[in-house]
Structure formats: C-alpha cells, structure tokens
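Visitor: Next come the structures, one after another.
Since every read-out is calculated from the coordinates, none of them should be taken as a lab result. If you're wondering where the values come from, they're calculated on a predicted model, not measured in any experiment. Cβ atoms are built from the backbone, for glycine too; each structure is taken alone.
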Structure I
Amino acid sequence: MLSRTIRHAAQGVAALAVAAGSVGVAHLDKAVALTVDGSPRSVHVFGGTVRDALEKSDISVGEHDVVVPSLDAAISDGDHISVRYGRKLVVTVDGQRREYWTTATTVDAALRDVGVRADGAVLTASRSQTLGREGLALAVTTPKDVTILDGGKRRTVTTTAPQVAAVFGQLGIEHDADDTVDPGVTTAVRDGMTITLTRIETKTQTKTESVSFKTTRTNDSSMAAGTTKTVTAGKAGSKKVTRELRYVNGKLSGTKVVKTVVTKKPVAAVVKVGTKKAAVSSSSSSSSSAPRSAGNTSGAGINLANAAMWDRIAQCESSGNWSINTGNGYYGGLQFATASWLAYGGDDFAPRADLASRAEQITVANRYYAKAGLSPWGCAHAA
C-alpha cells in the first residue's frame, strides 16, 4: 500500500515538472510582426532583441538600411519591427551629378525623399519604376527658356532637350553642313541661353560679258603731228563668267569668280598717230571749222583762253586728271602725244604734258587749236 502511494507521488512530481517546462518555453517564444520594405511577415523568435529577430529571419542590414526599433532594442511578444533597405541613387540634373541614399522603393518617391525637384522635367527612367536594392542611376533634364535666332528670326521656347541638337529636333528645325550653329550642336542647354543658326547658301551664276579691245597706236612720220587715222577698227569680244554667290540669312554677302571662258576674242584697234612736226606760225589762220580767236594763239607766257572748254575736253579725255600717265603714249589732261606737245612749244614748260601744269597744258592746247582746230581731239564733242 505504501509503495503504491509513493509511486503515485512520483508521477505527480513528474507531471508538475513537465507543466513547468512548457510554461517556460511559452514565455520565451515571441510572435513578432516584421515588415521588410513594406512587405509584412510574422516571426517567432526566442531571442530578446531586434537583432535576434532579424537573424532568425536571415535578414542582414547595412549602414544605409533603416531598422525600427534599433538592432539592440528589446522585443516582446506582439512587437512590430520595420526594415527599410537603403538604395544608392545617382542623379544627374542638367549635367550635375550627385549621389544619394534612400529607402524609397520607387523613382518618384526617391526623388522626393532626396529633395530633387523634377516638376515638368524629363527623366531617363519612369517615375513609377521600382527601385531595387541595387539602386539606380538616372538623368533629369529640367525645363529651360531658350532663345533661338534662326536665319535672323527670333523665337523663345521652353524646352527639356539636353543638347542644342535635341532642341532643333524637338522644334523640327533642319539645317545643312553649310550652316553654322553657335554654340555647337553638342552643347548642353542652359536656361536663358541664345542659340544662333546662321543660314548660309551658295549659288552659281553664269553671265555673258563683253571683253574690251585694246588699242595699238603707231607713229607715222608722214602724217601731221597730232593727227590720227584708224587702220583697224576695234571690236569687243565676249566671255562667259561663272560666279559663286554667297548668301547669309538670305542676303548676298559676297561673290567670287570661279570660271571664265572666252567665247569670242576681241579685235584690237590699230591707230596711226602723226608725228610730222609742223612749223609754228604766229598767224591765226586755221583749217578748223571750229570758231577761234586771236586769243587762242600764244608765244611765250600763259594763255588761258577757252579754259572752260579745255576743262570739259580734259574731263572726257582723262577724267580731268592733268598729270595722268598711263603708258599709252598720251599724256596729261588733254592727252597730248609727245610729238604734238613738242611741236607746239610744250618744251617751253616741260618735256611731256603730264609734267606741266593745267595752265601750261591749256596754253599749248590753244597754240595747237589755232593751227588745227579741235580735230586732233577725240573728245572734241565735249567742247
């Protein structure tokens, strides 16, 4: 009877021990709510800290990750632990590169989180794109006001194009290799900048033009000094001239001859010039049909009779240049041949007419005029 009582007592003690162990285990096991990047889960953990709970769930965290409460905080049954992983975000805004760390899980939220304003901007990634733990690099181009001078015409636009070439693409502005762009098409767009597109066009033009003939003068001692005779009449030739015309913004800025083809050669004029010296007479007799007076003759000294008439003839003969010497054998304002100049006493003043003064040339002309009238001058009609 006693042994039966002892056996029942031992069984009771064993039962109490089992019950006590169960209560201890139940007390150490904690049910914790865990949220990782917004995804919830439930964890049972025997440890006493947040770190224990994360290790139980095989969750490793780094310096850029955010854990609430902290890793060493004690936990109780029913607590909530939040883990948000850090993501590296590299943002290039209008060419300026910056690096950020964020726990946001979308591009749009990440930009707000790091304080990058992107209203109206163009992004190289979708705003709704998920931001993974590997992070993301993206470019942001903000709207900018740009002035465009296209062929001299001004316009102002708001654009999100990153470079000048992209601005042209957005606006449908075409240009060719001859045009110039300042600044260049690869230049980054800046707010307030001015882009100048200069339109350059090159055209060719071919025209037929005349070729002037030369005049060959030969002295003839059988003809009176100062007289002339045309042996061969000169004839103008012709040529085709091709020019390159350069237009800048629609206006002609320059021309250049690129080709010349003579289609008809000119014929040179041949003129005989008399050199036979005539005796100087003090007589006022004249063979000229032009009216003359005794004032037209002169010995030594200056004679400015008919000065206005000689000025008009000189304007026709030499454009009024009294000292002209072009090497054509005729000199001075009235284009004296040297033989004629000397024949009528020009050496009273100078060896050639171009070396004498206007008054001296008029004086010699009056001597010649008294003898031969205006027939020696090709510009007699200007008198």
Structure II
Amino acid sequence: MEQLVVRLGASSQEPVHWLVWSSQQNEIIASGELPSAEHLATLADRAGGRPICALVPTSDILLKWVTLPAKAGRKAISAIPFMLEEDISGDINDQFFALGPKLDNRQAVAILQKSTMTAWLEVIKEAGLSCEQMLPDILALPRENEEAWSVLQLGEQLLIRQDDWAGLQGELAWLKQAIAHQAKRNETPLKISDYSGVDLSEIDNLEIISQPLELAMKVLASGAKSSKFNLLQGEFKVNNKTSGAWKKWRVAAVLAVIALSTTLIDKSIEQQRISKELASLKEQTDKAYKSAFPNSGAYRDLRRTMTRQMQSLEQGGGGASMLVMLSQLESAFGESKVKPQTMRFDSKRAEIRIQVIAANFDALDKFKRQAEAQGFEVEQGAINQKGDQVVGTLSVRS
C-alpha cells in the first residue's frame, strides 16, 4: 500500500517535505519539498484519496511524563492537565493534551496549543487532503541503540531523539551547540546514532555510530509507520464512520465483485504469471541501477534516469567530472585497500564525500597521502573503530 507522508513546518510559510512510499515493498515512489504549506494541494493526486500521515515540529509540542497515583483510574487521567499546570504557560483550557504510552504508574503526555493543532488540520483540509495520523517528528526517529541519541538532518533543521519520549528539533547550528553542551557534561562519550552524515567532528567527547545513509523522509516515514502514538485523539479524533449509503449497498457490491472475479479467473491466472515475470525483471533492473547509483532514490523512467545520471557524472560543476576524479583516485583506492561504501558528489564544490571502510587507520592515511600527491585536497571526517575495521568519512575536493 502506498502512503503520502508530509512533514509540516511550524508556520504555513516554512518548507514542507513529502514522500510517497510503499510500506509493503519498502520502496520510495516519489519525494520532494514544497516551498510552503500553500502548495500542499499539489499533492492531492499523489495521495489518491487516501488519508496521509503528517509529521509536525516537536518545537511546538511539550513531551512530559506524569507520575500517577497507584491504581489510578479515569479521574486521575482527567486530572493530568491540572497536574501539569505549573509547567505550562497560559490557560490550560487553551491546551490540548494527548496521551502517549503508559509505563507502570508513569503516563506520557504531549501538550500543545489547540489553535496550533487546528491550524495544521485546516492547512491539510484546505489542500483537499485528510489525515489519519499526526506525530511529533522526533518520535518518528528510530532508536537502534537505546543508549544513544538518534540524529537526523532534514533541510536546515536537525532532529534529535534522546529517548522514548524526549527530543529536540530546531536549527542545525543551535542544536549542535546543545549536543556539545551535553557531551561536555558527560563523563563518558555521548553516543550519537547518525542517520544522515551530520558533521559533528568539531565536538569533543562524542561516540558516533554511523547508520545507513537513506533519504531523511524515508527514515521518518518508516518510523512513523511503526509508531503507535497519534496526536489525533479526543476532540481531534478522526471519524471513520461508514456512510449509510455504503452500508445499504455493501452486500450487493460484494456479490457483484464475487461474480466478476469468477468470470475473470482464467485471465487473472494468466495476469499473475505475467506480473511475476515483470516483477522479476524489475527486481533485476532495480538491483543493477541501485548498485551503480546507491544514493539516487527511486525512478520512473529508467532510460531517462540513466541518461540524466550519466550526464550528471560526466558534466560535474566547476569543470570537474566525478568520473574523471574517480579514475584518478583508482590507484589510491587500490594500493591503500580502502573500500568506498557510499558516495555523494557536490558538483558546485567539485567534491566527493565518501563513507569508507579500511583495515586500519594507516590505510586511511595512505589513501590521503596518495590522493594529495595527485593534486586532490582530502579532509577526514568522523572515524570510528568497528571490530577489526575502521569506518570513516572522507571529503575529496578537486
């Protein structure tokens, strides 16, 4: 099943990131960025009439834990707004309280202005869309390592998930300072699970755990699907009542479908055979394409996409060609036995950002020396020891 996932900004004028993906095949169908929420209506066709999943900025939401009395009932739950009154600025009657997970006698609560919630839903409605799940963006970040902070860059924003019900979201420069402040306070290195290759090399006392580099919205879409929390509850709960007209004709419609399926069963079998063959060919094509261009995402027209990718490689910005650079670096890779895992080419800076695996630190130094001897500028990013190998990032500039 395909679903449209959008990440709204704190205001209607901020950019809106979006992605259409197949959760069954774990495949990106399309993705992009809108200049503002005023352009959301352009995604109506991509939604196909299905409800969307909306991620909203955590900067507008307060995530809290409330300790309840033992064997607390509904009355204790309903008293939560008054228990949090000192933590909230403004009238509690203007606030919306959404209940999250409950752990023993601790209840997770998300608090935000009702007007903010209403504004988000109005923007979605005016675009001709409907929403079945709304989630604070940091809660869509995965937690592969429960001892580490999960970090993901989305445009000019940085998302940090600190634990199951806490995190930060805001401008990249400001949150780098927050990470540095926490790392300075820690006696042991602060563990960071990095999902987007954020450069944190200038911060001391960090242990970077590099995660597979994927499209940021794909990481969030996958996390949103596995999340059980939904802001749309209480007065904002989605009404999924079936219309009376559909109930009236449902039996007749089911019988009609059964009759039609029976008459077309032979054609269906033949279609399944052809579909399997097409699926097998598509899988082989996808595998070859992703092997050649691991970071390029999904495509629609293979011929046009391959032509565009080759032109991009052959005509890098600033007179530099990625293919020429890689050809010149061949001997450096071969003699140092450094193996590239992922590559990103910045045409404007004529720079290749490479995530590599090497046998040891000396191999990385050998690669750097040989590349520099050929006239390249090489900068080493974060480097970590993983078992008997070294994993790091290199920026090679023509």
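Visitor: When volume of the Cα convex hull per residue in Å³, for residues 112-215 alone is calculated, the result is 130; to which of the structures I, II does this value belong?
Guide: Details: I: 160; II: 130.
Considering all the candidates, the number was obtained from II.
Visitor: Here FRET efficiency 1/(1 + (r/R0)^6) of positions 152 and 232 (r between Cβ atoms, R0 = 25 Å, to 0.05) has been calculated and equals 0.60, so which of I, II was it run on?
Guide: Values: I: 0.00; II: 0.60.
Source structure for this number: II.
Visitor: Ok, one more. In terms of mean projected area of the Cα convex hull in nm², which of structures I, II is highest?
Guide: The structure with the largest value is I.
Visitor: Using the calculated result -6500 for helix-only ellipticity at 222 nm (-39500 (n - 2.57) for each DSSP H run of 4 or more, over all residues; to 500), pick out the matching structure from I, II.
Guide: The value was obtained from structure I.
Visitor: State the single structure among I, II that was used to calculate P(r) over Cα pairs in 10 Å bins from 0, in percent, for residues 224-327 alone, giving 10, 19, 28, 18, 12, 11, 3, 0.
Guide: Derived from the structure labelled I.
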